[in-house]
Structure 1
Amino acid sequence: MTDNWKWEQIASHANLTEGPIWDGSALLYNECAANTTYRWDPKTGESSVWRSNTGAANGMVFDRTGELWVCEGDAHRVTKLNKEDPNADPQVIASAFGGKTLNWPNDLAVTSNGRVYFSDPNYTREPNNLPHESVYMAEHSFGGAWSVTLVTFDTARPNGVLLSRDEKTLYVADSPHASGVKRQLKAYPILENGTLGAPSQLFSFGENRGIDGMTLTTDGLIVATAGSPDSGPGSMIYVFEPSGLVRSTHRTPAESPTNCTFGGGSLGDLYVTFATGFVYKVTGTGLTGHLAYPARRY
């Protein structure tokens, strides 16, 4: 089968890039170690600093109302930003569980009723703050406070999280780096109270590097970044059906892709960040993104 994907490098940085999201007219993404969020403008083809002192921000997501939520790994917290003044102090949604500081919040998903699911792994060389690496749910409670609930009990090192179109399933990339440990794409049913049921394994990778980040298409397909030059077929974009069946794979022009999102007016362009610091725009995928925000323009 001919691969019609066309890759265009749009940015290059000294450190790993992550957390790409489309704001309706431009791409926001993080250079984690530089504590900087950039905004790439397709009209000029240039990236400019959008937010500084980000707490090593990683995953970001818009909810359906356009509110911006961020995992700040080095600050050990999940926050909500003011889009109009991104350098203002954000609202802290979660920073601890059971009286102990979170590990390094990595990625998140927000439901239409305001529940925030986030992964809390430790990919650093520092000891864990919590004795487990799990997925949590933050929920707005009466009186304006946020409560944090542990919702996975089987994850080794959860990374990317993604909601299904009907919000009845939470996809979790469990991607530990330890030798001999499975790297899996799991699907958890979301129960009525927001907690998660027993997972099913959709796909299992070999050693070295499984899925990092994921995004969704209008057909409910899961588009995931995975792989590295260390083993197997190398750095790839995987397109999964909801069942876990691999629809297609696409070799990337740079190594170790970290995350991806759709953008452009019709949400037909795919944007991919990389551990090597690159950011790419991909056209010709034949896919259309399903984003909570912004709405697709026809």
Structure 2
Amino acid sequence: MSTSWHDKLLGGFRRTSDRLVGNLAGLGGARLDDATLDEVEEALIASDLGPETAGRVRQRLSEGTFERDMEELGIRLVVAEEVEKVLAQVARPIGIDAFPRPQVVLVIGVNGSGKTTTIAKLAHLFMEQDYQVMLAAGDTFRAAAIGQLKTWAERIGVPIVTGPEGGDAAGIVWDAVKQATAIGTDVLIVDTAGRLQNKRELMDELAKIRRVLGRLNPAAPHDVLLVLDATTGQNALNQIEVFKEVAGVTGLVMTKLDGTARGGVLVAAAERYGLPIHAIGVGETMDDLRPFDAREVSRIIAGVDDTGRGR
């Protein structure tokens, strides 16, 4: 029997939820005085939810609660509500609405973030919606990246445009757009170099790709997606800061949430930057990267179910 997406989310966020619940353990049942509220706020920051969300939970708890005790589950329910408010602003699937086609999606991210695998999973997701997809191996900096993307393209059955290692990424993108346009492809997903050691070099390369795209379709690229590895925790926020400046990020995809207790960074990223989070990854199979429901994820993170009971 196949595992449902809800069950995959439960498993994927298990470590994150256990960490948050553990950090809040023992804080319920006491009067919510300033000292206890400070402890709650610190526990949420330690769970990677970010100071903004932690501060808003503290504020909520402080409103009219000093005269009564609150059980730990009550605190977690407030956490779930506040996290849902944050995630509801950003949980948005990618809409394929470009005309003329193709919709060009640039995918960026540091090496090791799961970028190439994420491209394959995104392609699979679009194909499930009956869109025709093409890939372009624009990360010419590493031969391994080209080879890996070719392997994925063959595995999922989509065409790919490649060039030699060290080749001109903008030229590959030019060829890919021409081919995608000629055969009526709906979505062109472009891999790009992930090196940040030389930001100027990366910025110049992306600017050149944009210029080339602009000659073929002034609206392209339609999306610039940053792939983030959740296991890096707060460092993921630094990557958003840098890539926003370098590449004009329009949306985020967060991967490897199943391999970390630091999945709260999803909330911190949403709160701080407000960028759409188009999909999250909670496993290694093709079906483990999907758009998400803000209420469902917020309750799983806070360790409460739909009836308001603890897990």
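All of the numbers you see were taken from the coordinates with simple rules; none came from a lab. All values reported here derive from a predicted model rather than from experimental measurement. Cβ atoms are built from the backbone, for glycine too; each structure is taken alone.
When distance in nm of label points 7 Å out along Cα→Cβ at positions 72 and 104 is calculated for each of the structures 1, 2, which structure yields the highest value? Don't skip to the answer; put the middle values down first.
Details: 1: 1.7; 2: 5.3.
Comparing 1, 2, the top value of distance in nm of label points 7 Å out along Cα→Cβ at positions 72 and 104 belongs to 2.
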Open item on the list: Given a value of 1.5 for distance in nm of label points 7 Å out along Cα→Cβ at positions 192 and 216, calculated from one of 1, 2, which structure does it belong to?
Closed with: 2
Task: Comparison of 1, 2 - label where distance in nm of label points 7 Å out along Cα→Cβ at positions 16 and 224 is highest - done: 2
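Please state which of the structures 1, 2 yields 0.85 when FRET efficiency 1/(1 + (r/R0)^6) of positions 128 and 208 (r between Cβ atoms, R0 = 30 Å, to 0.05) is computed from it. Working shown, then result.
Working: 1: 0.85; 2: 0.35.
The read-out was computed on structure 1.
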Open item on the list: Suppose helix-only ellipticity at 222 nm (-39500 (n - 2.57) for each DSSP H run of 4 or more, over all residues; to 500) works out to -15500; of 1, 2, which structure was it derived from?
Closed with: 2
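From which structure (1, 2) was mean count of other Cβ atoms within 10 Å over residues 40-47 calculated, if the value obtained is 21.1?
Of the structures listed, the value fits 2.
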Open item on the list: When relative contact order in percent (Cα under 8 Å, 6 or more apart) is computed for each of 1, 2, which one produces 28?
Closed with: 2
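Could you figure out which one of 1, 2 the value 6, 31, 40, 20, 3, 0 for P(r) over Cα pairs in 10 Å bins from 0, in percent was computed from? Please list the in-between numbers first.
Values: 1: 6, 31, 40, 20, 3, 0; 2: 6, 27, 30, 19, 11, 5, 1.
Source structure: 1.
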